[in-house]
Structure P
Amino acid sequence: MPTDFHARIAAELADIDAQGLTKPERVIASRQGPVIEVGGRQVLNFCANNYLGLAGDQRIVDAAKAAADRRGAGTASVRFICGTQDIHKELEAAIAGYLGFEDAILFAAAFDANGGLFEPLFGEEDAIVSDSLNHASIIDGVRLCKAKRYRFANSDMDELESRLKEAREAGARNIVIATDGAFSMDGYIAKLDEIRVLADRYDALIMVDDCHATGFLGPQGRGSFAHHGVKIDFLSGTFGKALGGAMGGFICASAPVVQLLKQRARPYLFSNALAPAVCGASMEAIRIAQGSEGDALRTRLSANAHRYRMAMTDAGFDLLPGEHPIIPVMLGDAKLAQTLAARMLELGVYVIGFSFPVVPRGAARIRTQMSAAHTFEHIDQTVEAFKQAGKELGVI
């Protein structure tokens, strides 16, 4: 092997570490939940996407086991060859019905869903207008498409309208506005009510990635579009967060759009079907989320987020404003974020420092996330740990 290649890789890793940008992987030796085992001890977990607290729920586990017992570990094939089982069709119907769409298509991951959406539907004659803070999977999906690309500043409706005007004046056949429903690093909720007005004015379609909204935002937890009471054209989402915490993604849309994606979306055509256990777990999570128990979990999640946000603000921490259970603690410096996260773990709280390239340079943070499984006692203990660590490191 060429020695210069390995020397370059080693130097790049050393540079990443020197800047405080190394992202450590801490091994968890328990189920996902509000309390987890890390390094042989129990710690509070405040950085998971486990919004409804279902990832470790025994009912979800039992549903996964039952599905594996009935349909095996997996299909050993892609969907169109011999990889479609009845449980895949059941999950597609369940997620489409829950979210109010005609049909749905499953993917191995939500990243694949966004990677497979644009290229089959839009070509050189079309235009995609994308929010600047969109998830990397949307960015990569748009890159795979030949449509003309436009970009607008996060939730800036004036700039969005300017880009829509440009696209329309340039003669675009179809225009699609692409946005996260809730932005994962900041907890901002997209202004879909205002986007809907502009889409109608400029005859544009709307695509929303609702990975950080499905299950807990809006009536019945149907997501950011339901939160704003508007209709959209394409919705991508995941079963890896509020809906059970396993893995797998989906796109909900009209039946013809889903049928075309099943013929042309490369991540769908060339990836194995979702494991039956994932399908079983996800359907049980949907059952819980759309019912009265889901309403109770969403109420608890909102109360937890409010209590934590108020306590951290009173303690003097710099938080991004919002109503989402993603609550970033802004620090600015990457090394400080990593140091504070490490000290928090010593104090019994598992959180992670986020820095470039996950967030912009100079915007390092600890992204804390609330779960319906947290208790007020968990929250109060975490705030006290933040106060101790923050004072030690000069943050507050």
Structure Q
Amino acid sequence: MLGFLTARQAGLDDPLRLRRAESTRRVLGLKLNPDRDVDRVHGNGINTIDIEAIEGRYMLSGGADGVIVIYDLENCSGKPQYTCKAVCTVGRSSRYVHKFSVETVQWYPYDTGMFVSSSFDKTMKVWDTETLKPAEVFEFEGNVYSHHLSPIARKHSLVAVGTKNPKIQLCDLKSGSRIHVLQGHRAEVLSVRWSPRYEHILATASADSKVKVWDVRRASGSLFTLDQHNGDKSKAASEAVNTAHNGRVNGLCFTGDGLYLLTTGTDDRMRLWNSATGENTLVNYGKVCNESRKRLQFTVSRGCSPEFVFVPCGSSVAVYALHTGELVTMLRGHYNNVDCCEFHPDYQVRYAEGPGGDYVSERQMLGVRITENVSKGKGV
């Protein structure tokens, strides 16, 4: 590290190289933080979290009890030991609360005045953060597994929605209506994800074992369907042609630059794809335990060299090197299944949340936050 600082001071090195080196060091030095906690609000499992990208200060969480909570992650006390406070809650007493489990929450990408939630009560709600009332409610025929707003879109305001229906719904926030459907899957759509590189490119994952990549400007079908065998029919059974996994595909995650797409499936495999060509890079991550019947939220680091993937894996979190598939470490200590994880490059803390309001935080890392299910009543 001193060598990096000396080279930077002398003008011989790129400051981004120093940042990458320090980010990587902190990822590899991840350890439990005994000094940080989070308010215990949820009374049941927490399925999803999201951290807004404007300030990196506020975190959303959605629970199996239908409750949504907004947390302030900033330490305003100045003390080394502190608890991140819940600044507002859409609780069971609210007339607007989701009736069943909240599966996805997401901040509006450009400001914190709005966020979107979707639920097994067959609705997606667009919330006004100030009033905590839904400005718009979209209703669907089946459970909503996943939704996603593009983090970069300027020419559209579409929300992609995956439901029990095989058709992907595109909802327009400006008009408040469903304007289009994407047809091609044959089973429920478990995960949807917009590209962080091209605002019209969307990836979808389904229980039919397939992952499709779409250009939503095209009236015809998908651009391509990911094939784990890269078109080699001799390696594929007749029923497994053009499948991304040999099971339900329930996890999607683009790398920060949008050049690669990661997928996870109930065949206990994770695969890395070239997002432009759909080619399977054949990186071998080994067995990646995945027993979830719903969407699996996992994440990729940003600003590190090499990049890392953080994947809920049973009661642990597996950390892999993105391009080699090497299992770097297993983050252990949870009592029950980890549900989802999120990465934020501006903080050096990782949060874990449990169904009884149990939380764990970890330090020495640029902002990994991981949500888990912990057996109710057990401390961490």
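The numbers here are math on the coordinates, done by the rules we state, and not lab data. Quick caveat, the model's predicted, so the values are computed rather than measured. Cβ atoms are built from the backbone, for glycine too; each structure is taken alone.
One of P, Q was used to compute Cα extents along the principal axes in Å, for residues 44-115 alone, and the answer was 45, 29, 23. Which one was it? Only one of P, Q returns 45, 29, 23 for Cα extents along the principal axes in Å, for residues 44-115 alone, namely P. Supply the structure label, taken from P, Q, corresponding to P(r) over Cα pairs in 10 Å bins from 0, in percent with the calculated value 5, 24, 34, 25, 10, 2, 0. So the calculation was done on Q. When helix-only ellipticity at 222 nm (-39500 (n - 2.57) for each DSSP H run of 4 or more, over all residues; to 500) is computed across structures P, Q, the figure -13500 traces back to P.
State the single structure among P, Q that was used to calculate mean count of other Cβ atoms within 10 Å over residues 36-43, giving 19.1.
So the calculation was done on Q.
In this comparison of P, Q, the computed figure 1.00 for FRET efficiency 1/(1 + (r/R0)^6) of positions 100 and 260 (r between Cβ atoms, R0 = 41 Å, to 0.05) is attributed to P. Sorting P, Q by relative contact order in percent (Cα under 8 Å, 6 or more apart) from high to low puts P first, with the largest value.
When distance in nm of label points 7 Å out along Cα→Cβ at positions 68 and 92 is computed for each of P, Q, the one that comes out at 1.9 is Q.
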